[in-house]
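Listed after this line are the structures, all set down as structure tokens.
Just so you know, all these numbers are worked out from the coordinates, no wet-lab data involved. Here the structure is a predicted model, which is why all the values come from computation and not from measurement. Cβ atoms are built from the backbone, for glycine too; each structure is taken alone.
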Structure I
Amino acid sequence: MNFIDDTPRLELFRIGGIPVRIDVTFVFVPLLLLGILQQAPLAIAGPAFAAIIVGVFLSVLFHELGHAALARLFGVPVGEILVGGFYGYARMLDVPRSTLANVIILFAGPLANAAIFFALWRLLGSPEISGAGYFHLTDRPDWMSETPWLAYATVTLARVNLAMAIFNLLPAFPLDGGRIYRDIIATIASRATAAKIIAGLGVIVGLWAAVTGLRIDIVLMLIGAQIAIMNWAILKRPDDAEQL
């Protein structure tokens, strides 16, 4: 949390009185997305690249708005929404009154990404999806042929939101899933024990993501390494999980 607090940020606008800020780490998004555009035809790479950057920002923003909206519904004030380099943070100024309320608030973020994925998937003609998350676009809607750059960006953002929805529910800190399962386990064990269990699983999740990313995606590799390191630290100091 200290890293987030110390990172320079810029306020962009407000939604419902909540300031939406972008921090300096977002500059890494276009750099890391350059690898994705290597597969795109040169003629569409520019506009597709711009659309994907904006789409990633909006995907993270809507994820955090999901948390913020449910937090307010349960009477928890939200101080800010921060969008960074492949992460977001809705800063809550109080704690939910119950475990159930906290679990619902945490689940709202991945649910927002699932909703975005479903909308984009329908826009693409409801294609079949492989186990690796690739779309089999056999019957393409006309608009995809007319605006190939937009089609490329839409496919990419659909996959990004599907990945965000699933990945965020994995049992690892600081993911929503890690905090959800920690709170559930803490109903039958101490919070320190629950944090250790999730941190142990989180190290495994992080290493799996890092190794998998070595083969398919540098972004996944970097995120996985960060998750593994963070969960190893929490495994040794479980009380640190309370700051997440």
Structure II
Amino acid sequence: MFEFPLDGSYNARGIGDEAAPWLVRSAALDELSTEGERALRERGVDLVIDLREASEHRTRRHSLAVRSLPLYGERPPASGTLETIYRGLIRDRAPQLTAAVIAIAEHPGTAIVHCTAGKDRTGLVVALARLAAGEPRDDVIDDYSRSGISVRPARRALVAEQLDALGLAAGARADAERLHLDSPAEALAAALDVVERQGGASAYLVRHGARFEHLTALGRRASEAAAARAIPTASALPTASALPARFATDPEPAR
């Protein structure tokens, strides 16, 4: 995982080889400049997976292909804890999360995934894709936890203005700031614990519409990226034995 400047956006990180990452994540790309678009194309990015709702969209300046896959199904939550929201998404929006991971797997090039800040929705989709590709949980959580470092300076003033208008008490304001600005490791860890109790990322995705070839594609890309970095690694390709028996033997996704 590596960070890189992205003119017109922020919170940009690539997964895999710096010259040719297998997956990229960032905040919204509506203001992406020509220079920023060039930086993405030079890294092989030719598809944007936008997880935002229609109400969050703005006029785009870039010419990259975009696939819109709204995750919330309604306006983003304005209150609540990260842990509660993430667990709710894992439980209630599994088909939408899976559709985003499938889009990554099926695209022959490199996709960039984003929401508004590139923290919450993006964090869950990227985590599921990386875990299904066989990457270590600790690396996935470390990647997520870096978002707050970029999001706080980029969004602090806007969030403060919004919270001022609400007139929240000190405690409620602190909770709201954490929701909108932070990415504590324990928040994603709690969500991934829910996934683990369902058999892990691969089983979770297959249960909600992914096929074994999607998992294989993700694992192959992660392996190739590791090889490009010349870092010795065991194959990240998922095997049938890594799935519960009924997923390993049934080619059709569970309904």
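Quick notes on this one:
- Parent structure of the calculated result 117, given that volume of the Cα convex hull per residue in Å³ is the read-out and I, II the choices: II
- When FRET efficiency 1/(1 + (r/R0)^6) of positions 79 and 151 (r between Cβ atoms, R0 = 25 Å, to 0.05) is computed for each of I, II, the one that comes out at 0.05 is I.
- Test item: mean count of other Cβ atoms within 10 Å over residues 23-30 calculated as 24.1, pick one of I, II: II
- Structures I, II, by relative contact order in percent (Cα under 8 Å, 6 or more apart): label with the highest value: II
- Entry that produces 2.6 once distance in nm of label points 7 Å out along Cα→Cβ at positions 47 and 207 is calculated, selected from I, II: II
- If mean count of other Cβ atoms within 10 Å over residues 15-22 is computed and equals 19.6, the structure in I, II: II
- Structures I, II were shown, and distance in nm of label points 7 Å out along Cα→Cβ at positions 55 and 119 at 1.9 was computed from II.
- Structure from which -21000 was derived, helix-only ellipticity at 222 nm (-39500 (n - 2.57) for each DSSP H run of 4 or more, over all residues; to 500), options I, II: I
- Which of I, II leads on FRET efficiency 1/(1 + (r/R0)^6) of positions 159 and 183 (r between Cβ atoms, R0 = 35 Å, to 0.05), largest value: II
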